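There are structures below to look over.
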Structure I
Amino acid sequence: MSAVAAEDSLTLNLLGPIEAHRGGKPVDLGGAKPRTVLAALLLARSRVVPDTELTALLWGESPPVTCSAQIHTYASRVRRLLGPAVTVERRRPGYLLRLPDQGVGIDLLTFRQYAARGAAALTGGTPGTAARVLRQALGVWRGTALGGVCDPLADLERDRLEEERLTTLEQRLSADLELGRHSEVIPELMALIAAHPLREGLRGQLMTALYRSGRQADALAAYRAARATLAEELGLEPCAELQRLHQALLTGHPSLLPRTTATPATGATTGRSGPPPPAELPPAPADFTGREQQVARLTEALTGELPGPAVHTVTGMPGVGKTALALVTAHRVADHYPDGQIHLDLRGSGPDPLHPADALGTLLRLLGVPEGRTPGTLDERVRAYRTRIAGRRLLLVLDDAAGERQVRPLLPATGGSAALVTSRAGLHALDGPGRTPLGPMSAADARALFEKLAGRSRVSAEPGAAAGVVRACAGLPLALRVAGGRAAARPHWPLARLADRLAEPDRTLAELTLADLSLTDRLWTAYRGLDPRSRRALRFHSALGPHPLLPHAAAGALGTDPDRAEELLAGLAEAHWCEVVRWRGGYGYRLHPLVRLFARARLAEEEGTVPLPLPVPHAPAPAVRAGAVRHTG
């Protein structure tokens, strides 16, 4: 921006090589260091920039002994060169730049003013104005921002400024698409994607432009290319918006048409809108391992032709990987549900499960019902929801269901749609769903997952320690994920150190915590959901040893009759706190090793000294053939 309004006006440019002009004539700013001081003070926007910050921006980690004196010299040079209109003030612990209200122009501020006006015009439905003003904003740029400054400042600020430019550019392209210039922007979008392959906004605009140019096949190919790039570079699926656009492309949804039919000459508009199919699936875990049979069975069930709606449950203990399995399957079958895919967290394991009426309100909004027109009562919402999805092919992932009462109103009632429900409860009262009870991983799959997370070289270097870590995690994916994450976060630790810490029963659960992942927290949440009698049965079960427990042994410990004891143990099994083992002449109930550690901690805390009628009779571990153990649910 070199135009000037008066002979003594001053312009300061950051969006390209650092420049200053007074009265239209360039000011010699000198080398990189005074330019860096000027740019840092301008970017600080009337904030004091401390000497320590200026030192880091000028010299990085290797400042000279005389850095304070040199900073003073550079600040004085900037003050002298810019003249009396600009004040460079020594304000301990650093320097402050003050600008007058008039007479000084800064290209970054001009760019931001135009960009804000253009964005408001685009949001307000005047794409002609938006396209013109956003072009003015982009025209302020003269090249790569902060040219000629020291590397530390460029590294700190350049990416942020470039993000502002790209965001404005995407908005200008959106305005052009609304104006019907789809064929014109295709070459520009292709070049931009080559330079910025991970920007999903540009990918979506190219897909839209190709479709509106009559090139639906090319638009779908553009989505496949985006998905492949994101998977290869980041291990991620495309964002929800890009997935939603993909579904719209498959069905030729009206939402793909411009919202307006404005002409650049008049700016007149006529409204045309329609919600795209929802594509609300979170990304599936990139390191998902094992479970091939379960994924294959669910995929086959959800893609087959059935006379009615497909409903399938995935149940299991906390941390066993129910959500991961559901999301992997849902992404695999998404193309079979062109009217949309919805993921809804029902919060069933927490203290505040989502009420069915609230869940239906969310579903109706995602399906295009305006928020103000959502029916009020639960029954009215159920009817509106079933009407809305009738005849559609919609996939619902209902995650973390509390129980049947919460889930029933949300299930599709007609053919074509499907629901995949995850829960810690067994959901046995639902009418005839397909059931996938999920138990701990096999030893081979558990090791493979830990190797992915911790690193193959680490595991190969310490195979014995790695086996100890995997053994301590007892096949539970959440535990393996935490252990693998901790190993990766601490590459200077030998795996043997982690294995030794996990092998100590009193600290195993404390070690299985990483950032917001905590096995203890998951177990605590589920434990609070049990009734008092079941919590007590779980605590006492943990005191009776690691072997499967027969009901009459539990009866003695709990001070009740065998029938009541078996009811309590069966209830724990249905809630996936223990597994049922078929024995000769009966059944035994066995706790997962990590659940047993958790329950023993609750026992010590809540019961103190426990007077048990020991010895408690256990059945000896029998020689049973493979497949004799099953996980209830």
Structure II
Amino acid sequence: MGGDPTFIDSRIWADGTWSAGLRVCPVRAGPVGNVRSVPTSPTLAADQPPAATPADRRGRRADLTVVLVAVALAGWVTSGLWRDPNSRVILVNASDQALFEWLLAFGGHALTHGENPLFTHLVNVPDGVNLAVNTSITVYAAVFAPLTYLIGPPATFLVILTLNLVATALAWYWLLSRHLVRSRLAAGVGALFVAYSPGMVSHANAHLNWTAGWLVPLLLWAVFALRRPGRWLRGGIVLGVLVAVAFSIAAEGLFFTALALGVFLTAWALHPARRAEARAALPDLLRGLGVTALVAGVLLAYPLWLHFAGPQRFHGTGFDPVIHSEDVAAFGAYPDRSLAGAAGLDTALAPNPTEENSFFGLPLLLLAVVCFVTLWRAAGAPRRATLVALGVTAVVFSVLSWGPQATWDGRRTGLVLPFALLDGLPVINAALPARLALVVTPVIGLLLAYTIDQFRAEPPRGRLGAAWAAGFAVALVPLLPMPLLTTVRPPVPEFITAGTWRQYVSPGGVLTPVPLTLDVTPDGQRWQAHALAHRQGEFRIPAGFFLGPGGPDGRGRIGPPPRTFDTLMDQAGRTGLAPIVTEGSIRLVHDDLRYWGVEVVVLPDEVHGAKYDLDEETLRRTVTALLGEPQRVDDVWLWKVPAA
């Protein structure tokens, strides 16, 4: 995940001109990444701005084309939700969509009410939830708070998801076209591939953190800019702010980017052709990184304390790294939401549809290798250092993504892999190894861009050019993204939308839906998000969809450890079989409700089961057996819980 540091802050353009910020002057382009001659004394046109050249106009048209394609592809991928943002939901990951909608509503509410945006007692009463160890997207919640209040959390979620895809394409295009390659076509192909790669489209299934891929090229640019003499102070401040923003949106992605940069820069600096340059740049780089650590440390002091030492913290996620690792065969497979997938060439090699982190297809893997060899043969020693660093980065992260034990085509081989040595380390034990494969995507994007850039400078002749064009088409066309699968979810009940709940719940009191709120039954947080975003006030809920303590060996788990009431509700709703109710179970249920401080229990006519359908009638009969006959209020069944 990186580019050639020698290109950073260069002014190499696709039209073969050089700009020093004064006047555009022609140059003779040499091999990719080099300039054979540059005018030594550009003339300052002080009296009037320079006129736009035909090359400038072509560049602007290319820029506009990339913007339009990026917007069109983002709209295409998310088109199922745009049909009705408030009623439609991503089919394969309704749970995470509901969570991010709640995070947007809560973050905006915390900002406008002076509450802590990183810890809340609105869910998981009485213990609360440490959002610093969850994916809290704090920056997004704050920046988009006005929009959340204006159009609601579901629509705001969709706007951010769509903008993430567009911004990722444009950020990579900016880095490539302004700093790494001369050809706008090369930059466009590389950027659009990264932004709409199988991994990115897969995570577009409701992951607002992982689709924020626009952060990566900005971080790369800021790190490489530190090598510029005398710019370490300002560069360190800029990078520190970027690190703080990235941590607040996608901490896991920031961690992976840092690891990838470490591998890339180490391999690059150790190459004989780059050692002298690396030694010369090292002092400024270290000074800049020191400033970065200071700035980011100040901005993130409280979040980091809360993350590692605050209440409701945990170690590790509780997800099995063997299950959540990339199948080796998945690198050559096709993803579900692609043209190849629509043609029936997809597989079931991912742990779930949101984790198709590689899935490049065999033709693209072969094309990447051929691009690497072609670039290597044409490169001098300095450029080969970059290619070596890219290759090492791709291999290291591919192997690490296979997890602690290799899996081939769905079968565990028993072969122990390097990740097994790292899994017990702090921070790493909270990462899912399969996601490390995402680092390979920008490497392939860079190889594609570098190769096209070289061919634009020195086009292959005759049939060889046609063969290359065919190779790119065969590799990339099957990966064209398809729209995300969506479906209709039950609306938030009128009992909530009309504000009727305030007649039954004291300010800041506790309401619980049945079943209780979890990842598979996210109603409670959806209702709470609506109330917060529409300024109705606060009610609290037991349980919730979050990562918290309570897993084996001090690791985390989704939601709190189960109690009697939520266990009975889960059995009734999921199986359709009413549990046997005894005096003992009634007593335990009442103890649970007193522990949570619940004032009312609410059952809507249609429960949103994110993974499976639920039996509302069996739920009603079970709660009635435990708490007595309900009231009918608006469109819900309601049971009042007597005060202790």
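Any read-out appearing in this document is the output of simple, stated calculations on the displayed coordinates, not a laboratory observation. Just so you know, these numbers come straight off a predicted model, no measurement behind them. Cβ atoms are built from the backbone, for glycine too; each structure is taken alone.
Set I, II, criterion mean projected area of the Cα convex hull in nm²: the highest-scoring structure is I. Comparison across structures I, II (criterion: distance in nm of label points 7 Å out along Cα→Cβ at positions 73 and 497) gives the highest value for I.
Figure out for me which of the structures I, II the number 4.4 belongs to, where distance in nm of label points 7 Å out along Cα→Cβ at positions 145 and 321 was derived from the coordinates. Considering all the candidates, the number was obtained from I. Given a computed value of 0.95 for FRET efficiency 1/(1 + (r/R0)^6) of positions 97 and 249 (r between Cβ atoms, R0 = 30 Å, to 0.05), which structure among I, II does it belong to? Corresponding structure: II. Mean count of other Cβ atoms within 10 Å over residues 193-200 was computed and gave 26.9; which structure, I, II, did it come from? Working through the options, I get structure II.
Quick one: relative contact order in percent (Cα under 8 Å, 6 or more apart) came out at 9 when computed from one of I, II, so which one is it? It must be structure I, since only it matches. Taking distance in nm of label points 7 Å out along Cα→Cβ at positions 337 and 393 from the coordinates of each of I, II, which one would give 1.3? For distance in nm of label points 7 Å out along Cα→Cβ at positions 337 and 393, the value 1.3 is produced by structure I. Calculated for structures I, II, distance in nm of label points 7 Å out along Cα→Cβ at positions 153 and 385 is largest in I.
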